[in-house]
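Participant: The data blocks that follow each hold one structure.
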Structure I
Amino acid sequence: MERIKQKASSENLIIEKNTCTECGENIFFDENRGLLVCESCGLVHSENYIDRGPEWRAFDADQRKKRTRTGAPMTYMIHDKGLSTMIDWKNKDFYGREIPAKLRGQIYRLRKWQSRIRVSDATERNLTFALSELDRMASNLDLPKNLRECSAKIYRDAVEKHLIRGRSIEGVAAASLYAACRMYKVPRTLNEIADIARVDKKEIGRSFRFISNELHMNLNPTIASDFLTRFISELGLSTKCQKIAKKIIKMAQDRGLTSGRGPTGVCAAAIYASTLITKEKRTQRKIARISQVTEVTVRNRFSELVEYLNLNL
């Protein structure tokens, strides 16, 4: 018994590391023989290995989808986390056949009562509205799925700690989305979120400061280099221009020129300076429009960079 336990623990250790103990190369699972073999030296690490996959086979995506016996994964973007069932709006049965006309009234009533039962109390109604609003804003900003899940988790934590009372649902939802962007270092400004939200920038900022303090989020402030890749891409500039702008921002940070200044303005000025060096001409107006600052800000930050960094332009 002890020998079996030692063998099982060694197998788990090999799988976690996924490297050979002799040569350090990768090991792979031979499905035909049930062996864990090193792809370089051929050392057999384990034999009679148990295949923990499904017992059925699938030769294309459609077969794999039909034969799987699990539902969709749990998600924070639905108020019940996606664990409840849902009656589809299409008038077709499981096999794709049309539902007879005499049963459609019954299916309609079942669908109506099922939608009522799913949202039972005030908290679930709050989550239903807020999560749909979060999904709308994230779709407009083209944000990834993991960031949407993070923003939904932040909003749920705020609801559990009763931080929503006295504040609008849209404001806290927008603040949760902004906090998730800060956590994942996805460059989105308060102005961008306020443009697609149904509340103003001041309320979003106030709600963000409140929930970040109450939930102890400890978010780092945004820096100019966080916005660099997106602005360079939207302006259609080269990789060489991006590297020079990144170097200018690093020099400005070392000299303390970024403290007390907006990161988007510093980033816009660095991009404008790099375009002059690489001779990829972009006007201050276009750079200011992409970075959502004024042309005066771009000129002021640019003059500071030229003066203190000794840029020979």
Structure II
Amino acid sequence: MTKLAPLPRERAKRIVYIGTPEIAVAPLQNLVAEGFVIELVVTGIDKRRGRGLNTTPNPVKAAAVALGIPVSHDINDVLQLNPDGLLGVVVAYGNIISQSILQHVPMINIHYSALPRWRGAAPVERAILSGDVTTAVCIIQVAQQLDAGDVLASAPCAIEETDSVSTLRNRLGQLALPLLMDICKHGVREQKAQTGEVVVARKITAQDLAINWSENSGHILRQIRVGNAFTFFAGKRFKVHEAATSTINVAVGAISIHDGVVVVGTRDGSVQLITVQPEGKPRVLAIDWARGARLSDTSAFSDR
């Protein structure tokens, strides 16, 4: 097996930062605030957002430009950097990093799960959807196999019953910062191979988010907490953004108003809808939608 570049045992002299989405902004800003020299930021390409033709930079690129740091969209530019005292910090980059780059520069990665559970693209989403009650954030060595590198530091994190992907991810992000700073300041002091069952966190698909009201309430609420869960009403897609537990018994899929709240029947009872979004319309309070929808005794959601 080809060896990886050796991990640092002292403060990183220079850093190449590799990441793209919003969650990767805070670590970059913290590294700069701590006085680290960020030689280059490698990030995803500019994309079209919204209906216009213009492209806009992703969150990491926007932050790097504001900080005056050189930006590249080509990961192979890392090979042009002097590796002496250089450390790669990877946060939610979303692309495979080649073996030649990993031999050239040691790289560490923030991963938002209790590895080896939930290796892959959607660790936070999968932890919530599966009903996990705990997770973790890990700093790992980047290896050729996805999220399979040695664990260099970790911190546990409880998953609350009300956690959305956003709230859990933000909490994990805060836990990651001191772990990352410690390694960048002092080098790697602990290195452990991952042990336990490997579970892959596949990307979330529409099938994962399609609500089947004959499922139990807990599963449906977890789908809603992941974000963009949907059902159908009168043949049109209907998103459910927020919901809560309910003790009212209603027929599966049936929509009912009880004491000023909207409930929908499930296999084991019902869930209370809080905010919803009919197709082609803005997000609204469920009770406001229900009052305007002129519901009848036979009103129900369906799977198509």
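Participant: Have a look at I, II and say which one yields 8 for relative contact order in percent (Cα under 8 Å, 6 or more apart), as calculated.
Facilitator: Values: I: 8; II: 14.
Label of the source structure: I.
Participant: Could you figure out which one of I, II the value 3.8 for distance in nm of label points 7 Å out along Cα→Cβ at positions 168 and 248 was computed from? Numbers along the way, then the final one.
Facilitator: Values: I: 3.8; II: 2.8.
Clearly, the read-out refers to I.
Participant: Also, quick follow-up: One of I, II was used to calculate FRET efficiency 1/(1 + (r/R0)^6) of positions 120 and 232 (r between Cβ atoms, R0 = 25 Å, to 0.05), giving 0.25; which? Intermediate values should be presented prior to the final figure.
Facilitator: Values: I: 0.00; II: 0.25.
The value was obtained from structure II.
Participant: State the single structure among I, II that was used to calculate FRET efficiency 1/(1 + (r/R0)^6) of positions 184 and 208 (r between Cβ atoms, R0 = 25 Å, to 0.05), giving 0.95. Spell out each step's value before the answer.
Facilitator: Values: I: 0.95; II: 0.10.
Going through each structure in turn, the value belongs to I.
Participant: helix-only ellipticity at 222 nm (-39500 (n - 2.57) for each DSSP H run of 4 or more, over all residues; to 500) was computed and gave -18000; which structure, I, II, did it come from? Can you show the working numbers first?
Facilitator: Working: I: -18000; II: -7000.
Only structure I yields this read-out.
Participant: Out of I, II, which structure matches -0.35, -0.65, -1.19 when log10 I(q)/I(0) by the Debye sum over Cα atoms at q = 0.07, 0.10, 0.16 Å⁻¹ is calculated? Could you put the intermediate results ahead of the total?
Facilitator: Numbers: I: -0.53, -0.90, -1.15; II: -0.35, -0.65, -1.19.
Comparing all candidates, it corresponds to II.
Participant: Among the shown structures I, II, from which was the value 61 of percent of Cα pairs over 16 Å apart, for residues 56-151 alone calculated?
Facilitator: The value was obtained from structure II.
Participant: Further, regarding this structure: If distance in nm of label points 7 Å out along Cα→Cβ at positions 200 and 296 is calculated from each of I, II, which structure is the one that comes out at 2.0?
Facilitator: I
Values quoted throughout were computed directly from the atomic coordinates according to the rules given, and no laboratory measurement underlies them. As the structure is a prediction and not an experimental result, all values here were calculated from the model. Cβ atoms are built from the backbone, for glycine too; each structure is taken alone.
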